[in-house]
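Structures given as structure tokens follow.
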Structure I
Amino acid sequence: MKKNYALALLFLVSIVCAVSAQQENTPSQASIKKVKDVVIYEDAKFYSAFPSVVKRPDGELLVAFRRAPNRRALGERWDTHIDPNAQLVLVRSKDAETWTKNPELIYADPLGGTSDANMLQLRDGTLLCTSYTWMLIRPTGLATLKQPLFSDPGTGFPDTRGVLLGGYFLRSTDGGKSWQGPFYPPHISPEVNHTPYGNGIPAYNRGAPYEGKNGRLFWGAAAIDNAENPKTSVYLLTSDDKGITWTYRCPIAVDENVIFNEASMYETPKGDIIAFLRTANFEDQAVIARSTDGGESFKWESMGFQGHPLNALRLPDNRVLLSYGYRHQPYGIRVRILNAECTDFAVSEEFILREDGGNSDVGYTWPVQLDGNRVMVVYYFNQNNGIRQIAGTIIEIN
């Protein structure tokens, strides 16, 4: 009798486990209605890009972004992502539709052009903003510097290269009215390159850090780990003191051929640590890396669709809004709704928010919850290869 009871119990447990596994991989039932597109900031004198957004406890929205002179407006052939005059700025809104006209300066690096503005609002209201800086150096100077260096010729300025100075953090405790820093994260051991001053490059990356349920911060940093094959991989850093100090943990995604960078972090309700990754040399496949041991190790895999970079927002019902730019024709902005554990990416439905981009110079999305069922997805955009603007799309999710 006891044997029959045990067999029945085992059978019941197996059914529950099978149903649970099936539910985890069943696509989330999602309905998305586009409400409207909004221009957040546009000025013909500036090339504006790479935004992030947070909603303050009082409901005010802050959008931070990188702003540089519009070189095409000055008769030059193109704008570049490495500009010595690039600064971090922000604008504000009470209703997601009307925004302050004159951006507030967050930070201007005295040594070079700063890059993406990646804001994270902690549960205590503190704002962190990560970024990184490029310095322009002439070839005669490059030849004298300690090697290897992470340099890029795409500066748009004759006879110069952009050399990476590395990452930094800024901190605000008054709602972005003032910022302290820069504070520099550590150089991580996989990184082989030096700053122009001969030091190890401080950790850097584009993407969203994440505050876990126990207060630990998770950040996916990029690094070039082989001077002979200079491509970026992604590694995990954590902080247990609200971003004051950082500890290197482990690789997130490393491959002999695939380039990984621009990682956005996320923690699921069950405690899995996830990185959503941009790739190159991989047909622009979006990649997910998952840790089931609290961030001690990760396993990565393709999600089966194209899009980059990616950003995740937990919705009120624990589903996850995953947003990304689409840099193939038709250029634009797309989203998916994943289940709470982000296991149904292969079968999730793709929703197109915009497909009117002028070229591939669009994207870098960042979503924020406006109210019960409304979300704004913020990004940079252009139409007909015109002015690069900071824009957003308001959607209703059911």
Structure II
Amino acid sequence: MNTAIKAKNLSKRYFLNRKGRNLFDRRRLGDELWALKDMSFHIEKGESLGIIGANGAGKTTLLKILGNVTKPTTGSLVLQGRIGALIELGAGFHPELSGLENIFLYGSILGMKKKEISEKLDRIVDFAELDAFMDTPVKRYSSGMYVRLAFSIAAHVDPDILIVDEVLAVGDLHFQKKCFDWVQNYVKSQKTFVLVSHQLNQIETVCQRVLYLKRGRLVFDGPPDKAISRFMSDGGIRSRSAGPTQIPANKKKTGELDVVGVNLYSDGVDPTDSVIQDRPLSVEIHVCTEKRIVRPKIEFAFLRGGITLGQANTVSDEAGPEVIEGEGLVSFHWPRCFLSPGHYTIDIYVSDGITAADLCVWRSALEFHVVLPDGNSLGSGNPGIFKIPGKWSFESK
């Protein structure tokens, strides 16, 4: 068989507000939530598939069913081959055990035999780059060290089908790139790969086909460019903002300064997530301080596929504010956008102008896409990342 995964009419029901339920009445009107409803699809062996959708669309529920973490309420699922699921990195770690001991513990949870773990031990340690800390209890690891080890173990399960849920943005930028390179090599090995991610540039780069889920139902199954365009037309990407009580996991701040909003503007007066090549592009960063900050360094970077393409900062451009106290709005204007069609993310960094210490770091603060003037998007236009600006001339000899 060439089919690795075949799902037919998958549905998953959860019960809400179960407190006070009559023990003899397992059902009650208004008490059901269908996380998935009548979902059918198949994935061929060697195919790389992306799954996108808004929060609550059913993406993680579907992955848990594919990874045998939970069972569907109705429908059938056929899997051909060994499954590896990177859904909750390090969920099986024991904090009192050393890194070395947790390699064997977590590896066994992921389905590896002790002999197999022993044979891959050196490669796991080398990939995690934690050789000096293998005898240290993981409760003393930083969060970055923790996810390095967890990803390294999971990456060496060597499954026929690999299922990944939002774990490619772990650790520092160096390790993120290492993880992403590993995934790309895995896909090139003609093994089956399933990725859930809100980073659409990763979906675009890695996946051959995309499922778009909406409210538990499959609404589109097809090429990445068309799936992502459908998702965005439904309002899938918005400008990001975060108040004091809403701090995303990908944002770290000291408390002295917070980036509370990031917006992107092109030709219009309203924030956008769609930029036309060769048209103006402006990045607007809304900051809020708890105390007077003198000459902060405000920086943003464009990324695609997890790779930083370029950055701009107020210090290099000698354009930063002398003082920020309370709220402030910092804007950067680019007269012509030379990015090629595709999906991009913006990272924001704010640091102290005197000590250079980080005040706020917000990775993937905003996602946007670039289209050509005729409206074409992915899979068209200039190859590469940038259109090279310049003027052509011809002289007959």
Structure III
Amino acid sequence: MKCSICKKILTKKVIDLGKAPITNNLLKKLSKKKFKDSYPLQVHFCEKCWLVQNKYKLDPKKIFKNDYPYFSSFSSSWVKHAENYTKNIVKRFNLNKSSLVAEVASNDGYLLQFFKKRKIPCYGVEPTKSTAIEAKKKGIKTFKKFFNIKTAQSLSVKYKADLIVANNVLAHVPNLRNFIESFRILLKENGIATFEFHYLINLIKKNQFDTIYHEHYFYHSLISLDKIFKLFGLRIFDAENLKSHGGSLRIYVKKENNSRFKITNRLKKLINYEIKIGVSKISFYKKLQSEAIKIKNKFYSFLKFCNNNKKTVIGYGAAAKGITLINFSRVNSNMLKYIIDKNPEKQNKFLSQSNIKIVNTKILKKIKPNYVIILPWNLKKEVIKELNFIKKWGGKFVVFVPSFKML
């Protein structure tokens, strides 16, 4: 397999999680047959452009279907994050009623609703029918399309943007060259684009291997992205660390001829830090596989202990990262019977391969579990606050990434 950007043969493996199903392809019925739709999940490092990527890239149409079940608005902390972003970006770049804002992968309108409230014209580009419908219910103009050169050319006739927002999508596109070029086409000459994505540095240094799944084709660092954006006439001019999703990065991008925005010292410091810790060297990634195996073994042995000692345990959050942990650990419904999720689109469905049933929160008071495993560990504060009542019967919260903790 070749690198998606520079076409160099990929030979340096970062981690191998074996074969796994597509995380968000949930089953409507319990499967009694052996599950066959699993695909290799290997991450490799490109020695030329330093891009970290899944070696085997699935067709996005297999992943982002019309009934795609991820809705951003179900996380209150994420919606608050979007509201704060809107407030700050409007102030920093003087956006107003004459501006035009676009969001790529706009999901259910979780973010654009805040621009709409400020009467700043906006629209979203979202390929999945289920989420696009929800956005339209909020009164947000939404184009149900994959964002690519063809889409950007079509939209640029009437909808060139002053700001393009792309949150948690830069990792989700197999054709990265086409995707980045599309931003150059849709941006106004003095416009900017912001991208947020789970930061590769946190993935490696904090053992966050469960953020690896087929939906994530890439795992981004600044030094790699800086090199890649320059290939397409774009420049990163600022970047900042964020707490969201267990540690994300937000980058600010302009066209190369846009002299309005200068390179910030904050960006320079972050790039120098990456160089210092060796992000462009394969040695930086060497411990991730062994750390993932330690977490996998701890997760499996904990569930085995609970089953052997008649301790009731339930999972919380049928998020992709939790499903990665379950599949890699070869856990099934005999070991973990239920996972709670607030999203009704996921409830009463089953995880592919493991056959674990997704249920609503009502089950908690019915079975009164000894332990609730918080699978989306980045939301642990939100979950503990929401489900704090389990402590009435002595229930405890547990997380396994980046390491085992009882909360």
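Assorted remarks:
- Given 153 for volume of the Cα convex hull per residue in Å³, calculated: source structure among I, II, III: I
- In this comparison of I, II, III, the computed figure -2000 for helix-only ellipticity at 222 nm (-39500 (n - 2.57) for each DSSP H run of 4 or more, over all residues; to 500) is attributed to I.
FYI, it's all coordinate maths here, none of it is from the lab. None of the values given here were measured: they were computed from a predicted structure.
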